[in-house]
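Multiple structures are listed underneath, in structure tokens.
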Structure 1
Amino acid sequence: MSNARTTLDGLTPGTWSIDPTHAEVGFIARHLMVAKVRGKFTEFAGTVEVAEQLADSVANVTIKTASVDTGTADRDAHLRSADFFDSETYPEMTFVSTSFDGSTLVGDLTIKGVTKPVTLDVEFNGVATDPWGNDKAGFEAKGELNRTDWGLTWNAALEKGGVLVSEKITLVIDVELGKQA
């Protein structure tokens, strides 16, 4: 039996836009294989076209790679460099969904001109109306990827084994969407 949902309570068909003031697109990587480093992107935009049939809905997201923020200026500059995002050559990364069943979102993530599928586990947090009469919907999503699949291969071997930066990256996304009139 499938866990796929055909509707999400209160999520009506139409265009829903990410509210960047109530959203975060983040990631977690291992440093020295012993600690987690968290980062986020501060500039992004996107929409979800909610269809009559939930499975026909499509999410489109664009993220500015130069907006990466880990709280450390030197690390952020390195992430913007050609060793990682090469923000000068590739100023944006994109995500376009290919399927959604209410709990799993699959889509194509493009970084540095390389497009690969990504699967995200999604939690729907419901729909509410703000004090100004605007419909809002909340979602959380989480998934893992191997950064080397997108050409993000820079690393440094550690003297006692292991590497400086993990290949496995955890994506952590928390968004509020606003329904467009």
Structure 2
Amino acid sequence: MKGRPTRELPPKDLPALPVELIQEVKDFLRLDHGEDDAAIARFASSAAHLCENFTGQMLIVRSLCDRIPARADWQKLKRRPVQAITSVEAIAPDGNARALPANDYAIDIDGDGVGWVKLRAASNFQRIAVTYNAGLAVDWMTVPTTLRQGVVRLAGYLYSHRDGLDAAPPPSAVTALWRPHRRMRLA
């Protein structure tokens, strides 16, 4: 039985920004028109991606797939916080994947939201594909307040300095708001 082709998926883009978040940025900027809503949405999306990179955590839960070596020792998944590990597949040399029986591997999610996977025995394939869900909140409105406020402030800064004429550094309040959520990654 032939499996399906698989590939490593990059993190999916953030879900569309809700009108309420765009309105928060407009309120922060004291804007009362809708002419720049599309630009504000792009700046807010950029600010959210910067927040994810700074904190080392995904803001909104979304599905991911990591391709990792097929080994019998514990391996860490790339993104966090992991909410659920949904499947583990063996990847054949031709790129086709087949689901592994649950007794062929072990999975764990530790207290810091790091996902782990290992094979229970040696295998005859080189790589596995692990599909999982990772993120802090189910939607924008449930993202922790300090992270959202940092996104709003940074989006406001990006909007205000979009021409680059008076480019001052981003406000330090942004990192102050995000720092308590930062998870460092050691190589």
Structure 3
Amino acid sequence: MGKAASKLSKDDISALKKSTYFDRRELQTWYKGFLRDCPSGQLSKEEFTKIYKQFFPFGEPNDFSNYVFNNFDTDHSGYIDFKEFIVAISTTSRGSLEEKLVWAFKMYDLNEDGKISFDEMLAIVKAIYKMSDPMVQLDDDESTPEKRVQKIFTLMDKDKDGEITLEEFKEGSKLDPSILHALKLYDGLV
């Protein structure tokens, strides 16, 4: 979208309406807020992490916020521009279950090879556990990140090849109530 302008152009609005679930008015409101918080028109990883720390004051969100940031930063520029931001917000808050599952899969697929390895999932789950409130009691089969990932792989890795494909992820996620709950967390918030 180039350098930050005070208003979205008609072309920008038209393109964003096609790639999000927001209307013109909502896009303009989001854009004003984005520019207020990011006058340069770009959100840095450091700024993004600061925001995450406000939402998770009892845990350590740095690692997880980096993974989420990288999923927002689709052009790998090291910054999130408004288009990247609003498309991600649209998907996570108003997208279909299918769109949310694809978005989540991309976050877990750290090396972007179209499959999630045990180690990739373990890295994300470790980050989630570090971010979570230490007072939260977990079931024994999920008491460590390793146990949680093993449980997920048992559920999702149908062909037992040590990797989860997008199709396996989508099917397995629909069977795991905690994943479905997490994907619906932002429904209707914006």
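Rule-based calculations on the coordinates, nothing more; no lab input. Model, not experiment: these values are computed from the prediction. Cβ atoms are built from the backbone, for glycine too; each structure is taken alone.
Key figures
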{"item": "Relative contact order in percent (Cα under 8 Å, 6 or more apart) - structure with the largest value, from 1, 2, 3", "result": "2"}
{"item": "Distance in nm of label points 7 Å out along Cα→Cβ at positions 115 and 163 - structure with the largest value, from 1, 2, 3", "result": "2"}
{"item": "For -9000 (helix-only ellipticity at 222 nm (-39500 (n - 2.57) for each DSSP H run of 4 or more, over all residues; to 500), calculated) the corresponding structure among 1, 2, 3", "result": "2"}
